[in-house]
Structure 1
Amino acid sequence: MTPSQSQRLTHFKKPSRLLTGLDAIVDDLSGRYRRWGKGLPELMRDAEAVDLLAREYKDLPESHLREKLLGFREHFRRQPEPETPVVLAALAAIREASDRHTGMRPYVVQLAGALALHRGFLAEMATGEGKTLTAGLAAVLAGWTRRPCHIITVNDYLVQRDAEWLAPLYQFCGIKEGFVTGQMPPLDRKRGYAADVTYTTSKELLADFLRDRLALGELQNPTRRMLRNLRTTRVTPTDSLVQRGLHTIIVDEADSVLIDEAVTPLIIAIPRQNGMLHEAVLTAHQIATQLRPDTDYQIHLRYREVELTPVGQAAVEQQCERLPGIWRGRERREELLRQALSASVLFRKGKEYLVQDDKIMIVDEFTGRVMPNRTWREGMHQAIEAKENISVTAPSETVARMSFQRFFRCFHKLSGMTGTAKEATAEFWQIYHLPVVTIPTNQPCIRNQVPDRYFTDEETKWAAIVEEIDLVHARRQPLLVGTRSVAASEHLSTLLLRKGLNHRVLNAARHQEEAQIIAQAGEGARITIATNMAGRGTDIKLDQGIATRGGLCVIATERHESGRVDRQLFGRCARQGDPGTAQAFVSLEDELLRRFASAPLRKLAVGMARKRTLGWEKATATLVTMAQKSAQGLAFRQRRSVLRTDNWLEEALSFAGLE
């Protein structure tokens, strides 16, 4: 391996510190200019130019088209950042190759989206507008440079599907495609990353990055590795690396990956036996079951915290008088009790986790998917195991940690696409320097957004939802019903079975046939219940004649903390000019309002609703909006906290002389 090759194996861009004060204001203005002055008008103009150029390749024989494409590949390898006319001509040739080898001829708006990705934008493209193919067009341009190009998508199924789906296009353009999924052994991972374009998930990519850094140890610096190689002929640590560096990344569902999931850093840990903790969590659970809510402890839903009251502290002290060691210190015993109480009242089976094969399986709150081999930190996982009366596992010790916010800023070229980005435009620019541009739809959207319906309690709301499903089903119109949790989806399923309505359920406990379930959701009279996962990345095609009945009907059983998630769900209908209907059902007992609405205002709204006071529905709608803003503000502060931790770690490691 040459010195330059060795250097590229671990080369990445060092993230700069976030700007503050006047610098941040000036930087924000530059972001606005990038979005407006260099945004959509220029992209659409260039996309139209590509559309005209593509006619030159329409009648070319297959061999001549491939010769042209390979010629562009050589140009990009010699000059990775070619001038605009070359990029437009190359994209026109790629468009023709896509038409011939995938059966999909990119629309002008998809060409604009591909150019946006190539130029470092975050493209907001409505659901159903063909983001997978759009990313493939941009990936060909990036793959031609021979620099590592990674495409991030939301799950292993889509990782493999997208790579295989676009393989004919990549291969005809002279590019090798690969993919990396969670269950792959190291050798297969290395092959996947060795490709010109690699599909994977954000968690796998960051985990492999951290594992490679651990394998290198003090030899992360390429100069040190070169000196080491001069002194010895032994196998070097680089032989065990699976990745070949970071350069270009295209993020699908960027709002979920870069914003929602960025709250939690990725941690690599190893188990450490701790018999004392094992006994302590069991004892803490036994004591916690005897404590009384409101009397012995208070629950703060907004911040998901439990606090012992003075009465509770006295009760705990009395119960711990005869317990040994760890229970003598007040702070430690109260910490254990708060943890046990949190596990009991804040972490709910069917929402935050499932129990499968006598193991606690964490459910991703943003996608509704199970996250295998993931655990909560600082004893919380063991506390939940004690709660569920299953074998308590050994706690873990952190050996590597990195936030997704910091990791994605390590790439030299970052771009992304999603159906919902405009609500977080400022945050995308502040953290990632990603300017958001909204790509128009290929066909006008004719979605019928029906006003929300409001109810005082959840029982009444669920009854109304079942009634609405029955009415829509009687019209032979397909329905997609979105729920926030596994428990809610199972509850609705039970209600529909009582009503005699056949349906299919998609949640973290029943995810094996996800793509098939969602793909069939557009069939006549089909009822599909889905958690937030809702088949992201899978097309819902309407059966013949369904459009005349109003198309797909989407029902949200409650509003989410982020309006972006609501828009994602509603975006499942009315795609590519099809009709569709979307509506949300909201109760004043929903979690969003219980956690984030002001208690006095919520009490006032409940009183108005019960008396049917004039304007109560408008007041409830305002309360929902305020609760969503409060939830989004809290989430933003949590993400800023993660960034501050990154900065603190960077300063501490720099002071210690480490990288």
Structure 2
Amino acid sequence: MKHTVTLLAFTPLLAIGQSLVSSSPQDRSVLLEDFTGIHCGYCPEGHVIMEALEAQHGARLATIGIHAGPFATPATGEPDFRTTPGTAIDAYFTIGGYPAGVINRRLFGGLDDLGRGAWEGAVAEVLELPSPVNMGVASTFDEGTRELTVTVELLYTADSPAGTDFISVLLKENHITGPQTDYGPAGNHTDYDHKNVLRTYITDTWGDPVSTTTAGTSVLRTYTYTVPADWNASNCEVLAFVSEDHSEVYQAREVAAIGGTTLVVGELSSADPAFVGGSIGAVSTFNGTLVNNLGATAQYQVTLTSYGSPASWSSELMANGSPLANPGTVELVADASLDLDVLVTPDATPGIGRYLLSVASINDPGAPVLELEYNVISGVTDLIVTHTGAEPWEQLYRDGLDQAGNQSYAATTKDKFIRFGEEDALTNVMNLYMNISWTFPALTDDEVAVLTAHMDGGGDVMFAGQDIGWDQSGATGSYGTPITQAFFADYMHASYVADGSTANSSVNFFDADPVFGALPNTTIANVFNNNTYPEEITPIAPAVGILHYTTNVNKIGALRCDNNTFKVVYFGVGPEQMSNAATGRSMISISHDWFYGFVTVEEFDAYFSGQLGQAFPVPANDRITIPLNDLKATAQLEVLDITGRSVASHTLPAGSTRFDLDVTGLSNGIYRYALRSPDGMSPARAFQVQR
């Protein structure tokens, strides 16, 4: 490796007026170093999370897979992805478990290596921080000599706190086929597609020092490296970042090894929210602005692409108020701007439309494509929300709502759900189905904020997945926060009891439950590669249990609750874990029916039939006894005066056979008593107090 240092004013690599970096101060980007190994069974789940974060944050997130530690040691005949720099970095950060993520080499709660469930929150936190420096990268590759040339440009927009910073440049390769242990549903692989594999550091492992770090300073450095013949340069990427010494990454960028560049061809921006609620026939207009930053007249290709939008919805692209062909070509003189507007008009077909506005430089085709994303939700009453890692089960939720006959549902990711909620675009959504499955964190603060607003407004929610409660328990390794823990108790009406095990081998629905009681019982399938934890919970009144494990009625695994503001169903074992697929679909469809009030009065009356006996002695003086015929589920005993006003309420646990009621505080007169569940109240009986 060799490098040169050049002042930006003298560089011959860029035309006058061109730059690899923007002149406007930028917030930090993220470097996610994933410590992984081919024999790490949980690492594929980390890879999925990392890819989802890449898709979500685009160029603001750079990723590298560092194969190091005991799980990276290959067996005979297996490829060895370990590197000397990777082993050194792994040792420096004292990685304790795999996969682990080091994010911007920053401490979070005193920790530098985070479990995969914490990556999402840490990434979001870093993206909100300012940066004293902007950074750009360009890469060229000589096919004959296999020499890679990397140019790194820094522009300090503020003084660096550290005084001396460090430029690090590394090479990674994608699409290397090899073995991979996998504890997920797919099982172990012999032909796993390994991505983001660290191949080498082109600079020193801990970077190349930069001492000119005051505001207004520009630095340009060039590095060269000869790529080994057995590495596929077409699948390689250069990743560069600038940081403090061994810590605090400010900016990270990655480009293709062959012809990759961050050349700033323009700026594409919009002040409009990217997530809106639409309606039939109403136009949602998104205003964008393109500015030419190339320093000379330039041509751009503008494209509007629709993803997942109902085919009958219409969309239109406008340039300075006039229709523009899609794709269309525009020409701008230096520093000129152009209004680029996107118009979306939903029709009666419910759905979610994602629209990507892309602007590519025709003059510099290797430069990054400028993008803006717009999202519209319209006509959706029921929304499936899928957590990262739970995607394999989304179709099951769709099948359940199809079984319920719902024709106005859609599905989205957790991230987009949060964004829609933050923009108040979910006002027409009545019911949510949270496909959490076995993912972490099970709940996040920003997600809970949207859920709370939805439920406070009368919206209903079904939650499903093992370990949701465990994640709120405060156990070592769990990700619950005070906010999510309070939500679990106050809104999901649940108290965590135990993690469960394979001993909880079957689910048995309480036969007397008027909503889920008719569902057939089923065994629990091994869908998480021997990681089966059917959660045990206690319903918090007015919630009632709806299923138990095996023959133990005290091991409750699900609940439903109607608190007169919202309804909630919470399954501590997911529908994807049902051996009987029909039962899994029905868990979703019956939740839907109950949300819409499709449980009949006859079912409700049958639920309480014969369970409430006649109180004695009558008339009463100080106490009466109310017989109960083996109460089948937790219920409230309500005592009403002659006007129908409740004067006392007591929670009766399932299995109760009698209740002694203290009436010393009641005046002489006639009173009625009845059993109340989330669905209503049983026929009342009467007693008299007389002294």
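Read-outs throughout are calculated quantities, based only on the coordinates presented, and are distinct from any laboratory measurement. The shown structure was predicted, so the numbers you read here are calculated from the model rather than taken from an experiment. Cβ atoms are built from the backbone, for glycine too; each structure is taken alone.
Kindly point out which one of 1, 2 the value -4000 was derived from, the read-out being helix-only ellipticity at 222 nm (-39500 (n - 2.57) for each DSSP H run of 4 or more, over all residues; to 500).
Of the structures listed, the value fits 2.
On distance in nm of label points 7 Å out along Cα→Cβ at positions 143 and 495, which of the structures labelled 1, 2 is highest?
The maximum falls on structure 2.
For volume of the Cα convex hull per residue in Å³, find whichever of 1, 2 sits highest and give me its label.
Largest value of volume of the Cα convex hull per residue in Å³: 1.
Using distance in nm of label points 7 Å out along Cα→Cβ at positions 63 and 207 as the calculated read-out, with 2.3 as its value, let me know the right label among 1, 2.
Answer for the origin of the read-out: 2.
Between 1, 2, which one scores greatest on relative contact order in percent (Cα under 8 Å, 6 or more apart)?
1
Comparing 1, 2, where is FRET efficiency 1/(1 + (r/R0)^6) of positions 295 and 591 (r between Cβ atoms, R0 = 35 Å, to 0.05) highest?
1
Computing distance in nm of label points 7 Å out along Cα→Cβ at positions 39 and 103 for each of 1, 2, which one ends up highest?
Answer by largest value of distance in nm of label points 7 Å out along Cα→Cβ at positions 39 and 103: 1.
When Cα extents along the principal axes in Å, for residues 47-430 alone is calculated, the result is 87, 56, 38; to which of the structures 1, 2 does this value belong?
Label of the originating structure: 1.
When you work out distance in nm of label points 7 Å out along Cα→Cβ at positions 271 and 639 for each of the structures 1, 2, which one comes out largest?
If we compare distance in nm of label points 7 Å out along Cα→Cβ at positions 271 and 639 over 1, 2, the biggest value is for 2.
Which of the displayed structures (1, 2) returns the greatest value of distance in nm of label points 7 Å out along Cα→Cβ at positions 359 and 543 on calculation?
Max of distance in nm of label points 7 Å out along Cα→Cβ at positions 359 and 543: 2.
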